[in-house]
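Undergrad: Each in structure tokens, the structures are laid out below.
Each reported figure results from applying straightforward, stated rules to the coordinates on display, with no laboratory input. Because the structure is a prediction, the values reported are computed rather than measured. Cβ atoms are built from the backbone, for glycine too; each structure is taken alone.
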Structure I
């Protein structure tokens, strides 16, 4: 009986994942197709600040959703894009291919993220943003993708033509995957022979954008040690990096510790203000 119940639960979980659909649009957002891959049209959703005038060139905040490269949609990142618009930035929530929706690998997700960032910079005038003042953020696997927008080397599975014209102005990482190597990395089985080649920690260039990272020290999914290793490497190479440790925080620390929702938002605003990326109050 117990085995039967477990089987039913597994089927229910599989059905939930299979039912995940790709949003075509969001209220209040302009939607653009940035990439066509086989039969898949990949879109990004742009939220602009209230009162933004034609011809303005604002700073922007691009945020990638998480989900282990397996699941998730821009519904998970649209909240960050909306909030960025409230702060006076152009907020953008891009889609990318996941295993559950497209039967793809993490290499495809990285390729899509780099293509999205390149498209945003190439269409900066149309979107009303400054291509040199784009903040990129992400949670979990989305943080891994954010890091790859800042790494100029073309990873396996990506198109060299999608290398960024300007590096991100800053990075904001939440419980980010930064190590996929075969030794200590997360998701290394899915990366196979490309585990080290797709590991940001092992591919960091000498110069990186200012980085603000949040990570729970009790994260059972992506070890806290990854965040420490990334922070140490950024600082050792002379880059500006700050790691905010969430005491007792799990992978989804803002759910377990709701007070951290506001703490993260306030800290991110302070960080963006320090980088002169927020408009004057």
Structure II
């Protein structure tokens, strides 16, 4: 089932900041769901809560009873508490409603300092902190239903997570152009399996049977990369994959991608990615830890 905005009355309304919200389905039109995410609520400290969302609360309780993963972002945890789904459980919320929880829902074990808080059997209830914590929640759900590798890919693609060191740590090698140069395509296939070998550009030139200048010109015209840049990019991408997946020493990663001198590898990685290999690994580990992806 595709994601959909679901509401009791299927009529558009405006958010508190004026952005129009258009529901795509009524509650009755969505009898089942694997994941339910309750958004933040438009409310003030004086807002009456008791019995405020009876139809919506009943619908979410049914989805929860059927096995759905029920989540909230920001003050959406107030809805889950009112629906009776957080009693006796750990939860987080926006810091501004901490006192409200203390007054109305004292049985909730609130941890307002946490960004993400999975709870309950099989962690089928997940609360997220402030509004921006939707990033961690989204990555948590992707890792949970699709896998850690896909969560990391999405984090890179949408630049989610620690952006303090700019965008380059998120960047991946751009896809080479499609082309019909059979000689260059053969060289690319060879390089995909042999990028770690010494002097791969020279080997591709010999494989092509062309003059070196001619091969380099055709390679750039076909792929958009100079051969040496293409080979370096492949090495860096493979190094990233190893750093993301495995707890092997940086020296071993360097050797795996063709660098006998770990210092030379570190310099190249730093120049291309703008963080050290060790820092890159820590960033990814921190992302996985914060999203509860493991």
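Undergrad: Can you rank I, II by distance in nm of label points 7 Å out along Cα→Cβ at positions 57 and 73 and just name the one with the largest value?
TA: Details: I: 3.6; II: 2.4.
The maximum falls on structure I.
Undergrad: Okay, next question. When you work out FRET efficiency 1/(1 + (r/R0)^6) of positions 49 and 265 (r between Cβ atoms, R0 = 35 Å, to 0.05) for each of the structures I, II, which one comes out largest? List each step's numbers first, then the result.
TA: Details: I: 1.00; II: 0.05.
The structure with the largest value is I.
Undergrad: Quick check on the output: -14000 is helix-only ellipticity at 222 nm (-39500 (n - 2.57) for each DSSP H run of 4 or more, over all residues; to 500), derived from one of I, II. Which one produced it? Walk me through the numbers before you get to the answer.
TA: Working: I: -10000; II: -14000.
Computed on structure II.
Undergrad: Taking mean count of other Cβ atoms within 10 Å over residues 89-96 as the criterion, which structure among I, II has the greatest value? Can you show the working numbers first?
TA: Numbers: I: 29.0; II: 20.2.
Answer by largest value of mean count of other Cβ atoms within 10 Å over residues 89-96: I.
Undergrad: The value 11.0 for mean projected area of the Cα convex hull in nm², for residues 25-176 alone was derived from one model only; which of I, II is it? Let's see the in-between values first.
TA: On the way: I: 7.9; II: 11.0.
This value belongs to structure II.
Undergrad: Right, here's the next one. Quick check for you: by distance in nm of label points 7 Å out along Cα→Cβ at positions 137 and 241, which of I, II is greatest?
TA: On the way: I: 1.9; II: 3.4.
Max of distance in nm of label points 7 Å out along Cα→Cβ at positions 137 and 241: II.
Undergrad: For mean count of other Cβ atoms within 10 Å over residues 145-152, which of the structures I, II scores highest? List each step's numbers first, then the result.
TA: Numbers: I: 23.6; II: 16.2.
Looking at the calculated values, the largest one is I.
Undergrad: Between I, II, which one scores greatest on Kirkwood radius over Cα pairs in Å? Spell out each step's value before the answer.
TA: On the way: I: 19.0; II: 22.5.
Structure II comes out on top.
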